[in-house]
Structure 1
Amino acid sequence: MPELEELERMGVFSSGEIRNIIRKRRDFEYRLQKRIVQKADFLRYMQYEINLDMLKKKRKLRLGIKRSLHGEQAVMRRIHNLFQNALKKFVGDIKLWIQYIEFCKHMGSTKVLGKVFARVLQYHPDKPNLWIMAAKWEFEDNKNIPNSRTLLQRGLRANPSSKQLWLEYFRMELLHVEKISNRRKILGLNEEEESQEEEEVTAEFLAGKVPEIVYKKAVECIPEDIKFRISFIDVYRLFEDTKQGCDVVYDSLLEDFPLSEEVWNLVAHRPIDERKSEVKKGIAVIADSQWCELESEMDKLFQVAVKKIPTDKMWEFYISAFMELLTESSKTQTKRREKTVLHLFSVAAKESHLTENLYKTWVSVLLQAEKKKEALSVCKKATEQFNTSISLWSEYLRLKVLNRGKIENINNEFSTALKCVESKESLPLWNQWLEWCIESNLGEVKSVFELSLESCVDVSTPMKEKYVEWTVTTMGIKKARRLYKRLSQSPPVSISFFRKCIDLELSQEEPCAKRVRDLYEAAVDHFGTSHPDLWLDYIRFELEHPNGKPGSAGELYWRATKCLDGEFTEQFVGLYSLLQAGRV
């Protein structure tokens with residue numbers, strides 16, 4: 001091959017390396033002639049040619065060869081041909097198309113890239129990302145704005161409901177306006193001095209009328225999506241002098257969605273959002289006095305909103321906006337904003353528009369302001385309005401304890417709370433009551449435990465374990481044994497309850513094997529059909545405990561295989577084999 005002969009003659013590759021290259025290429029070509037060719041065959045061949053080209057360039061640099069060799073173009077043609085042949089066979093593979101596009105960009109193959117984009121868009125007109133990629137290449141690399149616009153318009157005709165395409169088209173038009181405006185400023189041009197070649201640049205164009213038209217067309221195609229419209233505001237704020245365009249978006253939102261809480265929340269945030277956007281661009285700074293004006297303006301807009309839409313959600317937006325400001329406050333701003341927030345909570349409560357979460361936030365703000373009594377009072381109101389809320393009752397009871405109320409009153413409050421909430425969800429309150437009793441009312445602990453056993457399964461089952469654990473800690477193992485024997489005979493019981501009792505017995509200075517064995521027997525009576533690990537622990541106990549009965553391991557194995565259901569038997573046999581091998 002002429003290009004390889006030239007490389008050998010110039011000393012870039014040796015004759016042995018040339019033979020190896022020919023052999024490798026022949027092998028790759030044979031693979032491509034198979035009846036069923038895999039994409040990986042093409043990719044490996046292409047990667048080999050790319051690596052070979054990189055090696056050739058390094059060799060040329062080392063040898064000081066600066067002129068372009070005839071064979072270099074042949075290598076590029078070969079790689080392009082490989083990509084094109086692969087894409088004929090795997091035309092639906094988007095990832096492969098993108099790999100080819102990136103390769104063309106990297107190699108600067110502009111003419112080829114234009115054709116590649118034309119082909120891929122012909123095959124895949126329903127892929128917005130490809131239209132955007134092509135338009136971006138025309139705009140940024142080719143500096144061809146008309147072509148970029150045409151591509152995006154064609155993409156939108158094929159995909160009129162693509163939000164991504166509409167936003168990209170909108171952004172492109174804004175970039176175009178910005179580009180022309182900046183050039184005119186640099187050249188010092190005014191409208192009268194504009195040359196005939198630039199007749200398209202009118203006052204309306206510079207005022208951003210084209211992006212406005214794009215927005216209106218987008219809204220016609222996707223009319224009911226509020227978040228989509230808000231996305232245009234986010235794009236507008238990336239550019240300067242776009243207030244008029246933002247007005248169009250805000251006005252359309254209020255006109256089309258006059259009773260939307262999200263829209264009014266956006267409108268009320270506008271003064272602060274726009275100033276923050278200017279700060280982010282580095283063209284403004286917000287002084288403390290300006291913050292007061294901005295907050296006052298936002299407050300007026302929210303007042304209009306809650307009058308127009310008196311809903312819990314609207315009030316939540318209202319309060320959340322000022323809560324956000326409060327969390328970002330400096331020392332000088334905190335008191336003013338805290339006062340505003342607390343006032344809003346009071347008004348919302350009078351209007352009966354506070355949600356459960358807002359009540360929690362109100363209590364949190366009062367506690368931060370060190371107003372514990374007010375927090376307790378608010379929490380009490382919250383439990384009256386949302387009397388099934390576990391979290392509100394828990395917070396109320398915590399505050400009641402902190403305010404050092406009478407023991408009898410606190411006990412009554414816990415009882416009231418547990419009557420109001422769903423018993424299935426009441427375990428946190430039982431735990432809270434017990435913790436308080438253990439700290440402040442030790443004489444009532446046992447009666448609270450006994451009372452919890454009368455509750456539903458979700459409460460009584462875990463409480464049995466805690467009851468036994470507390471008894472052994474405070475009264476000793478003998479009373480704990482009497483307790484767990486009684487509790488094990490009154491359903492429901494859990495496997496973790498038996499394991500807790502077994503652990504207690506094994507933790508004694510001189511563990512009694514008979515008591516542990518009795519507990520294991522009770523456990524397998526209840527759970528022996530579905531817990532292979534329980535049987536395994538029982539066997540391990542007999543084998544390893546000093547007073548165990550190793551001879552009974554075989555009998556336990558036989559019992560387990562007879563007792564366990566279906567798949568659990570297989571699990572047990574596997575675990576037992578591992579136990580015998582010393583791996584568990």
Structure 2
Amino acid sequence: MADYVGNTSIGGIELSALAGGVNGAAVADEFGAVLPVNIPDAGSFEDAPSEPTPFTDHSTFEFDSGPGQFWFELIHYTPEAIELGNILTTVTQEVEIYNSYRRESQTLTSVTNNAGGGITFDGLPSLPTELGTQTGVVFDVVISVDGPPTILGNINVVTDPASFAIPISGSRVVMFAWEPEIGIVETLEWKTDILTATDGTEQRIAWRKNPRQNIEMTVRIPDGDEQRLMASLLKGWHQRVFGVPIWWEAQVLQADVASGATSVSIDTDYADYREDGLMIIWKDPMTFDAVQIDTVNANSLDLTSPLSSSYTAGETLVMPLRVAQLGQDIPIQRYLNALREVRLNWLVRDNDVGDSFGDTTPFSTHNSKVMLDGSNVADGLVPDGLFRKIYTHDSEVGPFSQFSDWNSSVPVTQKGFYGGSRQAIWETRRLVHALRGSQVSFYLPTFSFDLIPTEGLATSSTDLRIENIGYTDYIDGVEPFKSVWIELDDGTILTRQITDAQVVDSQTEVLTVDSQWTADVALDEIVRISLLQLVRIADDTVQFVHRYPGDAQITMNVRGAP
């Protein structure tokens with residue numbers, strides 16, 4: 001036959017056949033192995049082999065590329081790091097070291113703890129030991145609550161072909177489970193950078209995602225073993241991290257819980273339980289379980305580890321647990337009857353409530369901002385005042401003068417809430433988180449009889465006629481005194497923004513508001529008209545005084561936000 005030129009395909013691999021043919025050519029298959037190919041001379045088919053050439057045996061093939069290069073002929077270990085978080089009880093972490101060599105055994109020479117005391121190995125064979133091909137060893141790293149407060153170091157592993165370090169980190173938490181006296185003071189503190197213009201207007205920048213949480217409590221303990229135990233604990237471990245129960249969110253256990261249980265039935269509404277956070281089930285200062293929460297359900301908590309004790313309904317409390325540290329000073333008073341009173345000021349370390357915690361839904365609004373027009377709770381009096389930036393020119397030897405670039409003074413006062421239920425306290429907590437300390441402004445009525453009406457309100461009108469108090473001359477609709485809050489005798493609240501003010505005569509002024517009255521209101525139906533002040537939290541702090549679970553007084557200092 002004549003010579004030919006063309007293409008042929010063998011085993012899915014395309015070959016170019018040149019004049020005269022390619023006989024005995026070597027072609028690489030898709031695995032990178034050599035695949036011999038025989039093609040007959042173009043002149044005769046009689047030269048073609050009667051049997052196909054067998055494929056190469058891949059059973060001992062070395063992977064020089066592809067996924068195999070990242071697995072074989074290496075020593076693997078898991079986990080890459082041991083991150084313990086807060087340790088309340090003994091923790092066990094499984095570690096595996098694996099030899100992926102296919103034809104060579106390797107030697108595990110040593111495993112060493114370089115992360116401080118309180119860490120041991122369980123199930124580790126005597127070293128050195130041989131790691132056969134495609135085999136490994138599994139052992140436990142056991143971390144106890146006894147040891148340095150901070151765990152930071154490595155588990156160092158040495159084998160014949162390689163050495164490596166497994167980082168290990170965490171904090172040992174000491175439980176402080178003594179019940180405090182009534183009147184726990186909780187303070188939330190934000191951090192806001194306030195940039196004030198020459199005219200008094202502000203730009204406010206929040207620096208903290210979550211507020212600092214401080215808890216002040218008093219614990220009284222009579223003479224005895226518990227008093228001596230607490231004294232020793234504070235003397236030796238004052239600087240350590242403690243687990244502190246959130247006593248004001250405690251609930252009585254409603255159903256018995258057996259030892260070994262991994263779930264506790266409890267109403268989780270209006271309490272700060274967090275997934276991966278901590279909780280405590282408490283009978284007395286010496287009988288409790290502090291465990292990590294796996295899942296927060298509507299009526300139960302799923303736990304990451306089983307309870308070590310059994311607990312009886314009606315005799316046990318369940319509450320969130322926080323990790324906190326003490327300041328430098330611990331005031332202690334000793335009474336003549338040997339009673340000791342210890343004052344503790346805790347700074348919470350894990351107050352991350354999440355990005356969506358803040359909520360103002362239960363509260364009224366005005367002009368697209370929150371309006372806090374519920375009763376203003378105070379002990380006897382409400383502190384009130386005014387502030388204005390004033391500059392003074394004074395050579396200290398002659399006449400002096402002063403001036404201000406601000407359009408108005410700003411009010412300085414206090415807003416108080418009474419939390420008479422777990423729900424009310426919870427809603428207020430979410431409110432102040434939404435306000436983010438001093439950053440977000442809101443409206444607050446003075447609750448005073450600031451404006452005295454001279455006529456009722458007429459449908460479709462925007463007029464509000466009042467006794468002449470100098471509003472037009474002195475305030476003239478300038479923030480933070482630009483809105484009014486009107487209370488009617490049936491409990492209805494009307495709010496409007498003032499857009500204009502005019503003097504009618506020496507007895508009367510007329511204020512124009514931003515929207516019409518929707519119904520006629522007689523003069524005697526108006527109980528009071530207060531100025532509705534635009535304000536903010538003054539000092540980035542809100543204080544909760546907890547008397548009992550579901551009973552708290554909340555206060556915050558406020559000032560005008562022009």
(request) Assuming 4 is relative contact order in percent (Cα under 8 Å, 6 or more apart) as calculated from a single structure, say which of 1, 2 it is. (result) 1
(message) Tell me which structure, out of 1, 2, gives -0.82, -1.16 once log10 I(q)/I(0) by the Debye sum over Cα atoms at q = 0.15, 0.20 Å⁻¹, for residues 309-460 alone is calculated.
(response) 1
(message) Among 1, 2, considering only Kirkwood radius over Cα pairs in Å, for residues 165-284 alone, which has the greatest calculated value?
(response) 2
(request) State the single structure among 1, 2 that was used to calculate Rg and Dmax of the Cα atoms in Å, giving 38.6, 109. (result) 1
(message) With helix-only ellipticity at 222 nm (-39500 (n - 2.57) for each DSSP H run of 4 or more, over all residues; to 500) coming out at -24500, pick the structure among 1, 2 it was computed from.
(response) 1
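Readers should treat all values here as calculations from the given coordinates under stated rules, not as data from a laboratory. These numbers come from a predicted model, not from an experiment.
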